[in-house]
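Peer 1: Structures incoming, each one as structure tokens.
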Structure 1
Amino acid sequence: MSLNAIDLGIFASRLTAVCDEMGVVLRNASFSPNIRDRLDFSCAVFDADGQLCAQAAHIPVHLGSMAYAMSGIVSAVDWSPGDMVVLNDPYLGGTHLPDVTLIAPLFAPGLKPVADRRGRCAPVAFLANRAHHADIGAAAPGSMPVSRFLQDEGLVIPPVHLMRAGTMDRSVLDTIVLATRKPDHARGDFLAQISANRAGLTRLGLQVEAMGVAAYADALNDLNDYGERLARAALGSLPVGSYRFEDWMDDDGQGTQDIPIRVRIDCSDTGVHLDFTGTAPQVPGNINCPLSVAAAAVLYCFRCLMPPQTPACAGTFRPITLEAPQGCLLNARRPAAVAAGNVETSSRVVDLVLGALAQAAPDRIPAASQGSMNNLALGSTGRSADPASPWDYYETIGGGMGAGATGGGWSGVQTHMTNTLNTPIEVLESRFPLRVTRYALRRGSGGIGARPGGDGIVRELEFLGPAQLTLLTERRRLAPWGLAGGGSGAPGINRLNGSEIPGKVSLAVHPGDRLTIETPGGGGWGQPPDPAGVGTGKEKT
């Protein structure tokens, strides 16, 4: 029997609340500013087949990639009550190596596990959380190096049991945390992830127990059908036809510049299909990404076209399919480096898809936002340089949001594929040998237009000790484009001691050095009162 609208809404809200509670536990129990202060983590609930049931409003690139890849992960593992599996391998369901995922099965409370078709114990659900660890064992502090191969980016963790039947495999945990500069802090963050999954198991277990396994499964079917109906109604508002767009990555950090990515979106009465044929082959640098990351950006774009009450479940995404040639930038083959693919290329895929959709729905699509997460990784200059106090730090920096037909872009915010906060200055300066000397909006960096784009950020750090600096940034050469006659946002600029440095670079810095990052502005929308200076989004600086 189908749930009525009120009961279905309550059911969906309770599933989302499970994810929210997991996130609260993870944040409060973690050690690192990256998780506790920046909130660089995500939590979700999946069904017995690894299909998405619910997610908290955390990080789109985490959640979309998990939704795309989880079914393959859970089907490859033999599960028992009390198990937890850990992984970060981008080619086996991860995103990039710093994002480490813990997955836990939920078996029916009070019932004996039921065997599946292959004779294995069958869970009724899975809980998962993914958190970005500032150190996962790369030689470069911050574990976001300017890399050429996956193995350069840190410890690769294939799906492996961290816990079996409720007992931790300490050899697995030790292998991971001893690869980092501060094993005790890393251990604390992993224990926080375990605690988050345990909280989710408890809360979802109570819900399944109260409803009964059969009723819970029926409610999930209703939820997925509801999500699909809303999705098809939203996608059905797009005119039938094919829409193409092309955009470019600045460079790969290894000498390749102006790297094209292309899409054709076919909208029909049955759904939408995206074909990324024509996108550049994978490159020597680390802006490559697995298809799951590209899928996350695609799902995010279309979710933005759906009404707010649309549930984040597998049914919502049934009408959306995609393909990309194997070996291209958006469907890379091992052992291609991927550290920046998850953060920078995913951002460009959003620009690409929205650029194509703007042809179908010009009044609903905004201009390009800053198009970069402005990744900054820092740390002590070697494991033996200061053994008493080794440190790693990682942050992303906000910028300008693209304007749309109904309003100008917001200034100084994270956009699209990330949803993190900044690290408070008080936390940054109390925990690391750094001083924040400037933190302000970059006035005038948003594109001009009837609706102006949002302004970027100026963030300046002074180093109080020797350190290794790595930057992985985009939109330093190619500006965020405007729409409907709006102007381009200003490209970003990175400077060390006043001299401009590349968008992707790793450098040794010394006490007294100052790093200044000026992040891109968002594109403007609509013809400005004075058309002077309006750009096409393809200008180079």
Structure 2
Amino acid sequence: MTGALYWNGSQPPRADAAGVREALACLDQARYLVRLPGSDAVGVAGGGSLGRDSGYELLAVSGPLPPTRIGAAAFRDAHSVRYAYQAGAMANGIASEDMVIALARAGLLGTFGAAGLLPERIEKAIDRFETEIPGLPYAANLIHNPMEQALEQATVEVYLRRGVRCVEASAYLDLTPHVVRYRLSGLRRDRTGRVTAGNRVIAKVSRAEVAEQFMRPAPEQLVSELRAAGLVTEEQAEAARWVPMADDVTVEADSAGHTDRRPLTVSLPSLLRQRGAAMASFGYRDPIRVGAAGGIGTPEAVAAAFAAGADYVVTGSVNQSCREAGTSAAVKAMLAGAGVADCAMAPAADMFEIGAELQVLRRGTMFAMRAAKLRELYRAYDGLDDLPAAERAQLESQILRRPVSQVWDECVAYFSSRDPQQVTRAQDDPKRRMALVFRWYLGSSSHWANAGDPDRTLDYQIWCGPAMGAFNDWVRGSHLAAPENRGAVEVAEQLLAGGAFHLRLAQLRAAGAEFAHPVADYRPAPPKPQANPTSQEETCQSQQPLRMSQ
């Protein structure tokens, strides 16, 4: 054929299903899709060279595609990690110190779940990070809660005092002085006069209007107020004009916890165009990176996110079922049994009054139904004293399982150390007092789950998105089906290796190749034992942590 290229090699191409699987799974080497002589059948070859007419017409080439190469190199470089991957924050320390430390040691970015924790508890986590992973990358969560702004401020002060250099800012509806102060406090000019950001911000958003705020420079009014209060320097205030509020903006699709349940295939392209507009408008020297979160629970989802233009991917639900997660064995077992449809929306404790919701596990717990009942009561009545006798009896016996007066005493004790203004504002406001009592249940349900309280199993609040069910489907029949075998590092590496594999398949499919299900179904398998390979091909295969199903 005129103009055709041909592949030449010492070993013939593999055309059988098992051989094609093995060849394509060798991700650190190039692979060649060729037409077999005298037929329309195709095979996959490795090594060799291109040149004379050998009978093996070259149809397509897939270059080396190890997991360390997929995604944006700028993300890996900025965060000093090996992979374009982040394990997102899970509140109340579910994204635990153990998880962050394990991920950091493996070259992965983990985010400590600081949301909901008091400053003293956060400092204890930072103590461990400084001792056990000095100099290694990690992030810490900074959550916005309009009902507890004092806690957000205190958290920022801890991060600034202890030199935490990367935060994941989540649940923001508008920028606050506290997140702006964190960002500006790290701004400096280098020897060339270029503005550098010592404090990195990864903003997790689900709405375009919130993304826009993080893609713009800090608002001038907030900058001026911080400068007048002496919280940032004149140099930092001036430098704020030249950098966006966030280095990375993660679009959060249908995820666990706070979510708008928007499809990633809709939200990600929109955010990418928004990023392009911001770059053109403000002329930033360094590009804003855009990540994908929500629904990332399988290799196919990882590949799809990167193929759609994501610079990095973020996982959440799947990490909560891992050994290192700061929750109970009972919760991990429940998550490991979840299906794709076993989720429901329920009122959120932190923003209950404004109607915010979060996504939770439905299977095995009645939390979502009981929390919805609290929302109905809150909307229908002006205070606890207005509840009909039957409603109050049901509230105390089935949901709170104690008298309302006792719950209120616990609320007073809780907020006295956390945010005393909450109690002060509720003293003469029956509606707010009702909200705090209901928030007691919503907040306690998460703690009961984390502690594995056997007496409150039906009240467990377990944040969970459809990605958990998809992950369980993928690992069914493998060692990762059991939660005690799930490590956050292995889960990340398996997902990324599988994602790279599916990106390779996509490259070859674009050239017209067709792969049957046994070839394209990439399944997890235990790491292979150490071997003494006798060839380059064997070396590649022995290093692969995954295989495809038979």
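Peer 1: When FRET efficiency 1/(1 + (r/R0)^6) of positions 163 and 355 (r between Cβ atoms, R0 = 35 Å, to 0.05) is compared over structures 1, 2, which one is greatest?
Peer 2: 2
Peer 1: Have a look at 1, 2 and say which one yields 28, 53, 19, 0 for P(r) over Cα pairs in 20 Å bins from 0, in percent, for residues 195-514 alone, as calculated.
Peer 2: Attributed to the structure labelled 1.
Peer 1: Same structure again: Using distance in nm of label points 7 Å out along Cα→Cβ at positions 187 and 443, single out the structure from 1, 2 with the greatest value.
Peer 2: Ranking 1, 2 on distance in nm of label points 7 Å out along Cα→Cβ at positions 187 and 443, first place is 1.
Peer 1: Comparing distance in nm of label points 7 Å out along Cα→Cβ at positions 283 and 507 across structures 1, 2, which is largest?
Peer 2: 2
Peer 1: Supply the structure label, taken from 1, 2, corresponding to P(r) over Cα pairs in 10 Å bins from 0, in percent with the calculated value 3, 17, 25, 23, 16, 9, 4, 2, 0, 0.
Peer 2: Label of the originating structure: 2.
Peer 1: Now for a separate question. From which structure (1, 2) was mean projected area of the Cα convex hull in nm², for residues 35-130 alone calculated, if the value obtained is 9.7?
Peer 2: It traces back to 2.
Peer 1: Hey, another quick one. Have a look at 1, 2 and say which one yields 5.3 for distance in nm of label points 7 Å out along Cα→Cβ at positions 107 and 451, as calculated.
Peer 2: Here the read-out was taken from 1.
Peer 1: Oh, and also: Of the structures labelled 1, 2, one was used to calculate helix-only ellipticity at 222 nm (-39500 (n - 2.57) for each DSSP H run of 4 or more, over all residues; to 500), giving -12500. Name it.
Peer 2: Here the read-out was taken from 2.
We did not get these values from a lab; they are worked out from the coordinates using the rules stated. Because the structure is a prediction, the values reported are computed rather than measured. Cβ atoms are built from the backbone, for glycine too; each structure is taken alone.
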